[in-house]
1. Comparing distance in nm of label points 7 Å out along Cα→Cβ at positions 51 and 163 across 1, 2, which structure shows the greatest value?
2. Assign the value 22.2, 68, calculated as Rg and Dmax of the Cα atoms in Å, to the correct structure from 1, 2.
3. When distance in nm of label points 7 Å out along Cα→Cβ at positions 27 and 147 is computed for each of 1, 2, which one produces 3.8?
4. With relative contact order in percent (Cα under 8 Å, 6 or more apart) as the yardstick, tell me which of 1, 2 scores highest.
5. Which structure, out of 1, 2, was helix-only ellipticity at 222 nm (-39500 (n - 2.57) for each DSSP H run of 4 or more, over all residues; to 500) derived from, given a value of -11000?
6. Given structures 1, 2, which gives the highest value for FRET efficiency 1/(1 + (r/R0)^6) of positions 11 and 211 (r between Cβ atoms, R0 = 30 Å, to 0.05)?
7. Comparing structures 1, 2 by mean count of other Cβ atoms within 10 Å over residues 227-234, which one has the largest value?
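Quick note: the coordinates plus some simple rules give every number you see, no bench work behind them. On a predicted model such as this, the values are computed, not experimentally measured, just so you know. Cβ atoms are built from the backbone, for glycine too; each structure is taken alone.
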Structure 1
Amino acid sequence: MMLKKMNFNSDPSSRILMLSQRKLKNSLSDCGLYEFEDVICDLDAVDMFSPVDSYEYSKEIYKWVKRVTRSTQFANFIRPDPNTVFLDREYELFYVILRQPHDVFSIFSLKDWRKKSKKAVCHLIEIWNNDVEGYKPLLELLKDFDHIFLGVASNIEKIAQITGRPCTYVPASVDAIKFCPYPLSPNRSIDVTNIGRRSTITHQALVELAQQKKIHYLYDTVSNARVPKPHEHRSLLANQLKRSRYFIANRPMANRPDIRGNQAEIGYRFFEGAAAGTVMIGDSPDTAMFNRYFDWEDAVIRIPFDAPNIADIIADLDAQPERLARIRRDNVVNSLLRHDWVYRWKQILEIVNLPTTKSMFAREVYLKDLAKMAQEPSFNCYSVNKTKSG
């Protein structure tokens, strides 16, 4: 196969090389990850490269050869690379986000990424305990990284054992500035927002309330659709949540116990809902890790996943306006001070022993200023229409 030079503009001042999946995958579930990449590019000196050709064929060849020969090294050697390029300079750090283990094949588009990177880290977002053994051949391909960051907390030791690499949990986050309702404090004209995986029972009860014209209910009508412009989708979601009173936030794979088993992780919904100042209600995980990152009072109002009495739950909460105002304020403040993407990037840089940047410091200062603004009495978090659900 003909090898070609890297097909993006390399900036001599860039210290980070980032490989992004954004030209290969554009589903709703990928948009939050691309938001993280965009924030990193704003805060650091980054060259971003994204392969344009699918790696499905390469993956299938690898899996077949691995199954026949039982050799990871030979299977990796024999598989084809559809769009391989060479790097023409060195970087302080190579960083790649993989939503799932089978995304690993995109890494091979950069033929000499390991030689050209003083340090290299992989950020694996999603892997369920029930799937770890099945993904073992793919996880073994991560052994060339210096460190693996995981978006799940339950299987760190097992993945470290398979890869032979140190692993660290880095929870999800959000662009807390984009999602922050201040300083505009828009009117919360949407009573309930419910996106992603949901309970059919809770959803039907909310649909009936909406049909009775008692609430404004916003929900999905498609499942994990394609999104040509992820940044526009994130802005749309942020604007919707800043105008929502209640947000249904459930644990990941809440409706798929066959996949998650007993594994309880922290999904993106909690960070998004909190940053936008919604009152979150739902089936949140009751784990030490969740309680560590959402340790303030009423961060989530826990209700059963199937809640046919959701109208009564909302009516009871509506009767407590001071409590709701406190919840919204606390959610926003804690998000600004703890759950912006800058804090996750800072954690990663500290572990690989790279200095932070002036832009990161400036963003942290601005986040603190917004948090102070949110705590001022003049900002009323309970700016809503009259209750319609009671």
Structure 2
Amino acid sequence: MIRVDNTPRDYAWGSLTDIAELRGLAPTGSPQAELWLGTHPGSPTQIVNPAEAAGAATIAELLSSRGEEPLPYLLKVLAAAHPLSIQAHPSPEQAREGYARENAAGIALDAPHRNYRDDAHKPELIYALSDTFEALCGFRQIDLTIAELETLAAANAQACSPTSALAEFTAQLIERGDGAIRWALDWALTGDNAAALVSEISVAGKLVKDSLLTELAQDYPGDPGIVVALLLNRVTLTRGQALYLPAGNMHAYIRGLGIELMAASDNVMRGGLTSKHVDVPELLSVVSDQVVPVPLLTPAHVGAGIEIFTPDVPDFVLAHVLVTSGMSPSEQISLTRHAIVTCTAGNVTLTGLESTIELAQGQNAFISAEEGHISFSGEGELFIAH
């Protein structure tokens, strides 16, 4: 077991305080959006004391020196103060085909219009650390969207504001039946009259005091993602709840502090609320337009204070451990591959077959699979990706 750490990413949507406070550090004055813990080359996690790892400076270097592949997952601490882009991710088959196609076309891996930067899928889960965590995820029943559009149109009419684009869009949704969601997504991102619809929704959002629509209009004025947001389930997680977002699920995180775990991939198809490249045909080929319930992921309780979130992919599992002073040494987590742990509260000692490490709030560690299993002592909270 060795201590590891990284520098938070300073994306504009990040919180000024949440990650710093979680790490027990003073805010920098700049946004801190994500702390990456893994082997992803976009932000390689550093080994705090390379002498403990035969001189390796990063986890990726350590695994390479052992002749091993990078980790299949990426653990993040995510702190959103503003909405992220609406996006969906490909299936493994779609990722392999898209990556090969763009390579054959000679598109550089760092090209702004590149869709597939690797050949892997990117399922992900988010666990709410803050009291509430807001998100959009999955398409909701179309009648709910229609009812909201009618409310918005009525508010505009009462205020003598334009309603023609809202009326046209609503009528089309009603007429198109089963194909309404896919049509609406395509039309919002490419339609000739989409700008007028975005404008009318933005005005109405303020009139009805819809905090989300008002925020989206302020942060992304004129963005068609404001229309797309109306097609999606609005979710407010409470602390301890988790969402699982499989391939094809359209989603966006809005606000909150969470632990995010995903397959180690960069493949993102955006659908609005962004200044980055939006490839509508590719998005439509990847996204699932099926109406789905809110995709909450229920953990299995495997011991006192230990719960395991296991999605339907082999890439990762997330363990959440509340360590108490009376915790039995028999309360353990078994490892079948290398793990990464982050401590979000207290002081905890982790013990495996070969070594022991103590972590305080805000500290992180890499744990090799050779440890076999981990037991705990002290008091605090841990998240373990493996």
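1. Details: 1: 1.7; 2: 7.5.
Sorting by distance in nm of label points 7 Å out along Cα→Cβ at positions 51 and 163 in descending order puts 2 first.
2. Details: 1: 22.2, 68; 2: 22.3, 73.
Attributed to the structure labelled 1.
3. Values: 1: 2.9; 2: 3.8.
Checking each candidate, the match is 2.
4. Numbers: 1: 16; 2: 21.
Ranking 1, 2 on relative contact order in percent (Cα under 8 Å, 6 or more apart), first place is 2.
5. Numbers: 1: -11000; 2: -7500.
For helix-only ellipticity at 222 nm (-39500 (n - 2.57) for each DSSP H run of 4 or more, over all residues; to 500), the value -11000 is produced by structure 1.
6. When FRET efficiency 1/(1 + (r/R0)^6) of positions 11 and 211 (r between Cβ atoms, R0 = 30 Å, to 0.05) is computed for each of 1, 2, structure 2 gives the biggest number.
7. Numbers: 1: 15.5; 2: 22.0.
Going through 1, 2 one by one, mean count of other Cβ atoms within 10 Å over residues 227-234 is largest in 2.
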